[in-house]
Structure I
């Protein structure tokens, strides 16, 4: 039995706790939801349960596909056991379809397919609004080495390729998604989570949004959207 000890960190959607093993931490998923850098706040009932199950399922599947992640095992409805990482303060975003900020920045209609995936880097700084950065910024700020940036980009594209096909088989289109990576024993591991909080999932048949955009845009049916993604990925009711 893994012993949960002191709280190490609390973010907008998760809490990390130490364990009796210094190499492992417990990641707890909350129901709280935020948008626009926490300017909008709310609660999505059972979000933590759905996100823990979805992320556990996807991490376990990616591990089977040869992608190295921080995931060890699911502990409970809201908790997963993960390897302790030194998170690189860069969000790696892969995009397949125009949506969200990309539509505004490039003046393209939302829903426009991209001829190939786009990978973007964002500086994880809430006080700055998580600005988009490039490899030169990463080097000047000493956020990661050039080799680490190349690895994160390559892994993001590989996860995108594999995950897109996996989700298509479940009637979901992967529009875009955010990944985070961390250092662990000399290597890079995929960390954080893969859930409707950080991914855009659209129903293939109807283009219905099944992700946090329903919360951001006051579209209603937020919990039902998370539950539907949970049902398709985890087989839950």
Structure II
């Protein structure tokens, strides 16, 4: 007999709530419905009353968004599948924390995949709660205290963004260089990290280099410039990025 997982839906549109519920009942039969809410205030009451395993949470709602709900909760002991229309801010925050999300209009296959991943996370005692990491990032003041989740072959690695010195492209992989000479190879392109970290104090100085501006120690001029980083490594600066780098420090 398969394990049952409980869930609630927090979504302001009744049609969307019905679609989620119908899809789950038909394609995720081991999920048990506990209730639904149309705003974050009622949603918080539902969570505190029922203690669900999973919450389907719309991000954009009147009178407060899904991130506000996480910020209001003192304890998060459930996983979330976020529902959102495309928003650069929302997608960036979700990807930074490796959170599970679905774009509107909902795709059945993507919903099933997301539910399966959440169930794996719930069943694994050693699993990282991406929802908790996202909540920490939402509550973080400034980028220096935010964290990023790096996928690994055997799970995830949670890294404070401030400890990343630079990132270097290696074909379809990225080498993440950390303080104290530590580094990790991640199966994501440098473009992926560029989109995530540009708003967090990083600059794409070269097609192969993404640098943390707080870790720059020295800049050396040349046809292709160089920056010396806090770990004594260097990164290239393309001619097109020299002016922007100099302006930043001016």
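Tabulated data for the structure shown
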{"read-out": "Volume of the Cα convex hull per residue in Å³, for residues 45-172 alone derived as 146 - corresponding label from I, II", "value": "II"}
{"read-out": "For 1.5 (distance in nm of label points 7 Å out along Cα→Cβ at positions 197 and 213, calculated) the corresponding structure among I, II", "value": "II"}
{"read-out": "Mean count of other Cβ atoms within 10 Å over residues 5-12 from the coordinates reads 11.6; which among I, II", "value": "I"}
{"read-out": "Structures I, II, by FRET efficiency 1/(1 + (r/R0)^6) of positions 21 and 109 (r between Cβ atoms, R0 = 35 Å, to 0.05): label with the highest value", "value": "II"}
{"read-out": "Which of I, II leads on distance in nm of label points 7 Å out along Cα→Cβ at positions 69 and 221, largest value", "value": "II"}
{"read-out": "Which entry (I, II) yields the derived value 11 for relative contact order in percent (Cα under 8 Å, 6 or more apart)", "value": "II"}
{"read-out": "For 20.6, 67 (Rg and Dmax of the Cα atoms in Å, calculated) the corresponding structure among I, II", "value": "II"}
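Only the coordinates and a few stated rules stand behind these numbers; no lab work does. The structure presented is a predicted model; accordingly, all values stated were derived computationally and were not measured. Cβ atoms are built from the backbone, for glycine too; each structure is taken alone.
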